[in-house]
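So, here come the structures, one by one.
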Structure 1
Amino acid sequence: MKIEFTKMHGAGNDYIYVNTLHYPIEHPEQLAVKWSACHTGIGSDGLVLICPSDKGDFKMRIFNADGSEALMCGNASRCVGKYVYEEGLTDKKDILLETLSGMKVLHLHVNDRNIVETVTVDMGIPADIHLVSLGEGYPVEEGIAVSMGNPHLVIFVDDINRVELEKIGPVLECHPLFPDRVNVEFVQVFSDDAVRMRVWERGSGVTQACGTGACASVVAAVFAGRCESKQSVVMDGGTLEIEWAADGHIYMTGPAVKVFCGKIII
């Protein structure tokens, strides 16, 4: 069976996208592992399924590179918005997207060539914000936990270039305080309106960007009194604009880029 797919990325956070309205697939957990492999597959941070929804306009399911299913991905949600609009699945510029962490509203910024350049996502209201002590024997002593529908641990550093992310990330991901594992962000505050962030994503490892992680980083920084509520979050793969607005919601704006399309046999 031939499956058509599209490779897309948001700030370097790259996924394989399949429209299950045309190509229903079984065992996406196994395919995510197989297809995400850089040398023997397509290469990606995971697999995203675009599905029909009884509650919204579309539903998004995300499978990490290790096959585990993610609750939410901000970068992937922007790419889904671009995909459904440019592929003619909708003519709406405000899209209701169902995810495992709830409904998300996508606002598409479309240019005069009818191309979606950026997308603003209402990421909802952050929850469970608190300081955590990581205990003895860990490479850092404390961090700030934030839920963006998925769990995050934000750690502030003075020099992000000195963080050994590949060594520290997997240790903190599996900390006993987080029985379902956790996404880990290291953050350096650059200025009043810009922070630098690097991320270790649960189930995927080091990635170029993380949309929910960028949101969690700003929430944690505001909570800790380190910055204002509107920030540019600079990541390895690009920059996202994050605002913790007066209504309590987090709004994320960033690019969505189509890399290539192809077919693969399963």
Structure 2
Amino acid sequence: MKANTISSRSGGWVMPLLEKVPFLSDSARSHGWHYVISWCHRISGVGLVVYLLIHIYTLSSLQTPAVYDGKMKLLAIPIVVFLAWLSCLPVVFHALNGGRLILYESFGSRNDETMVRWTFGLTALYAAVFGLLILLKNQNVSPFFFWLLFLLTALLAAYGVGARLWRSGHTLYWKLQRITGAFLLVAIPAHLMFSHLNPGVAHEAQAVILRMQSVFIKVVDILLAVSALYHAGYGLFSIGADYIRARSLRRLYTVAVAVVFAVFLFIALRLTVSV
């Protein structure tokens, strides 16, 4: 595919802006926009791994509510509010582009130009809605009904991908990566959106603890933690496998990734069960 094909047809106002970024435009001219999008997917994925681990570490302070509330006061600083909004861009881009890849490699959807266009367009739309919610701060939704809707949708997406891939010749680990990806495609943007729908729902320790005491919410949180940590861990493993050639170093890297994510999974599960 020619480098300028996506640029000319999926542009709208997004691609012209990206084409003004020197490094991106140079890479697109020499390798094509699919090369750039592939690297953006990996870079955003690594960034989200760091964000996920920090998020779990921050939530672990719920066992000392005063400490958690102290950390959350930082979110009232305007620059931090802006960064919180900005963080939705890699989250949604990574999720939607991951969905595009699943459709491409597992369902034979080859209309890649349209899917790239939708990836950028929906990312921009989500960012606009997310920013509006941050500014309004007056929404109120039921955690049960909100998560009932999005959990069922996420499970349906995961089931659809799993049913498609289960008899394929790929390894179980690879299949679980795609299945958790389909689940997170719905669940993570929903989780991010929910944190700004109810004032204080994620920023006040007592409100978070009260919500997490629901058995249903515990199930949701456990599914989110297990899926996100597995998906992130396997993603890091895949990146390392592409670049680490020595077998001994690859094994050491794999063990290190497995240990780190096992520790954070233990922290997340213990917190969810004990609150």
Structure 3
Amino acid sequence: MGLIGGIDHVVIAVRGLDDAYTRYAHLGFTLTPRGVHTQLDTANHTIMFPDMTYFEVLAVTRPGVKNAYYADFVRQREGVAGIALKADDARVVQAALKDAPFHASDAIDFARPVDMPQGRAEARFTVTQFDPVATPGARFFVCQHYTPDVVWRRDMLTHANGALGLKGVTIVVRDPLDAARRYETLFGAKLQRQPDRIDIPTASGTLSLVAPATFAERHAGDPIVRLAPPYCAALSFKVVDRVTTDMALRARGVATRTLRDGTVVVGSTEACGTILTFG
């Protein structure tokens, strides 16, 4: 792995953790039991995948300096507020990117308890965060894992909707090329120009930058397109078969639509302020 190995997980900030749990379970995801970050005064449920990616729904339990970013975020809306990146050593990343433009923060060690089938264990991490001004659309941070066997519970990697892992993240920005050049530097990856977007491929998922008008045309009618950019708008997931996933979602009473390329879409009102795409 280089300095940064790709996308590790995505943080969806929510106002009510019970509501978020219900919504994502209804969408056919398997959620882990609630975890509590005592050092950060936040709590979460994670949705884990066998490809060593995941996403989480996270709520602030007690607003304060340590979680001010997420507390401020949910005062405005729910949705993707943070994107964690893989790294072998968060402190090495911090030392390398402590200056402009990323201004990596001091590394922080924290942990949360995890209820395992054989008893309670502890998941341990080190993180360093980048200046959000340098990463338009979301707060990016590096997450170093010490206990992957605890985080990726083998009994919670299968999902009724057929999701196999994170495929990518879409960020809406006024100037996709300018933003892509910043992310080229962060990831050490070469941007790829597509007809409707610019992609930054990583070892685990693609970061896509798209202009507001293009995204609004693709997702006309979804309230998320009324947000002022930059914002993280969508998560995409790998699946075995799009048709099977669509059928599984519809059987649960989830409203879906299918794009011209066959991608299955769930609107942001169903998923706590985030568009979900499958395929």
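Just so you know, all these numbers are worked out from the coordinates, no wet-lab data involved. This structure is a prediction, so every number in the text was calculated from the model and none was measured. Cβ atoms are built from the backbone, for glycine too; each structure is taken alone.
Comparing 1, 2, 3, where is distance in nm of label points 7 Å out along Cα→Cβ at positions 206 and 246 highest?
Values: 1: 4.3; 2: 5.6; 3: 2.0.
Greatest value across 1, 2, 3: structure 2.
The maximum of distance in nm of label points 7 Å out along Cα→Cβ at positions 198 and 238 over structures 1, 2, 3, that is, the highest value, falls on 2.
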